[in-house]
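Please go over the structures that come below.
Since every read-out is calculated from the coordinates, none of them should be taken as a lab result. Predicted model only: the values in this text are computed from it and were never measured. Cβ atoms are built from the backbone, for glycine too; each structure is taken alone.
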Structure P
Amino acid sequence: MSAIIKPETTDAIAVPVPIVSSRLVFYPPRAGDGVEVAAFVDESYDALVKWMPWARDRKDATDAEACERRSIEFARKFAAREDLMLRGFDITTGKLVVFTGLHRFNWTDRSFEIGYCVRRCFEGKGYATETANALTRYAFDVLGAKKVRLEHADGNVASRKVITKLGFVFTGRTPRREPLPDGSMVDNFMYERTSKEGLPNLRIWWENES
């Protein structure tokens, strides 16, 4: 496993990619992703717009040029260790399956939050669980995490099921914290893990690991 070296600047923190799990390979956003990202969002829009404020404007969210600009900006943020957005691709076909990443992190206390959304044609096949499991393991094994968090908005049953499968512990409920695309505010439910013990078995590996 890769050792954690405490750098003087966050951009020196090692975040080896790609990350590979059973069916997926995860890369940071890259120049040239725009067309595929736009297709993902367009196909999955009805589901995304329920929970993702960034999907409110369909024209912008599904515009390939706008998606390309955002991909380049997300790539910059990844390189600067400001946000660790990742995209999971089918390991066989190369098709984009899931948006995910490690967000709202604190490099000092090594706490991370995982987010994810699965493309419509891949829903119900365990990809959200595989993704969250893989990134939880990666956070503990590679990034030296002390705490990994998952959250869901009230009513998001699919996310709650993923969290339950992975054995995250409920830590609290924040009333009317989560803004939805329609402008309403709903309660937010928070869960965490302080180790990978008890996670469902999953082999992952990453660049520079043999």
Structure Q
Amino acid sequence: MTWNTQDGKRTLVGSEARIFKESLKIIADQIIEEEITESFDQWEFGIPRFDDLNPFSRLALLAEVGQGLLRESKTCPELNAINESTIAAIYENINHQIDFEIDEIDEREPAEWYYWRQLIIDVINEAGEENIGGAIPDLKSSEHYEWDEIVECLSERILWDTDFMMADPVYSQEMIEQYGEPDGYFQRMAPYPEPTRLILLRNAIEDLCKPEK
């Protein structure tokens, strides 16, 4: 597929695709691990519409948006609160990984000290600073807010807006009744695949996350 953004229809390539794939794969791996270990502590990303989903729905949506952003097609998926929330969670995970990288630097090998921050710099260098916006941090900066801001700039290259943050399942129906959403932005329900499809979805994500040739 291809994705509708405010800058037109886009498919991620190069460094932008690489960092998206890295984050996508980490979340998918964590979901599988949680299921194998029967953990009840799902990762949360501060994105209510995604955080409230069960692991099967999360994985199905990760595969869906991965297909949409990493594979070209003539048509684009319809934007809705569910799939935009999933993309936002993938970018929020990049923030989490940078936070871990900064806070745990003494526990890591030197080659891993700036891994995620270098991925960000690679995207900036490839896209051009003028196309990113925001202040560009120094690679060795340990200021969390500087990286949070630049990751937000990267996410804005994909996300149409942040309306999905108003789509808390607890009150979204009330919002629909009050304001009306004829395009179905808030109404789309998350997929609920059979548990037996979990590994199939994980394999599909692994295929999407393979390095570009």
Structure R
Amino acid sequence: MIGQLTRWRIGWRWYGITFVGVPLVGLAALGTHAALGGALAIESIPSVLLVSPVMFVFVAVLGGGLDEEMGWRGYALPQLQTVFSPVAANVILGVLWTCWHLPLFFTGGLFTQARFAVYLVQTVALSFVLAWLYNGTGGSLLIAVFAHSVHNVTTNAVENLAFRPFAGTLSIAQFEMIEALVWVIVALVLIVLTRGSLNVRRMSEPANSDSASS
């Protein structure tokens, strides 16, 4: 697993997808939210930009990036993909990943039981995206940690920008439904483009070239 974590020569393309593509998905959800009448907390942009880099480091090291990805993509995904098809493997992993966070939905606050279904859908969709990255880079756990962390930071940022109390016509719960739908669309596109393989064939190929499969 240490070898997976130090597999950083994977081609700049994959880093670009992770650090630019993942935030763009969040911005697409935010744009859809605004187009449908949702309010935007424009005044929060400076604080979001200030906090996000610090939050990325925290998430990557302690907040779910490294610790979770060692289990999900570092161990579980390769095992599941030897038994099930890539699509089935990631549905299973996405459900397990969601269940890992299940206790949060009994603590109140933002994690309400009514929002569990939306969280499940988005997590399963994200599982496909992270698998596509992990497999496409020949099993780079590092890129999975980065993508997981960027996703969490992006989600926090866009939800802060999408939520302004008593303004707009959409609630934060409705925004989360939009966000989940956008991730589902991304996952479906990757499934179609790779014909369901999610780049599994690249697991045995070198990943230090920008010509990696999409």
Margin query: If mean count of other Cβ atoms within 10 Å over residues 124-131 is calculated from each of P, Q, R, which structure is the one that comes out at 19.2?
Written below: P
Margin query: Given a value of -20000 for helix-only ellipticity at 222 nm (-39500 (n - 2.57) for each DSSP H run of 4 or more, over all residues; to 500), calculated from one of P, Q, R, which structure does it belong to?
Written below: R
Item checked: Structure responsible for 44, 39, 34, with Cα extents along the principal axes in Å calculated and labels P, Q, R on offer -> P
Check: Hey, relative contact order in percent (Cα under 8 Å, 6 or more apart) derived from one of P, Q, R reads 40; which structure?
Finding: R
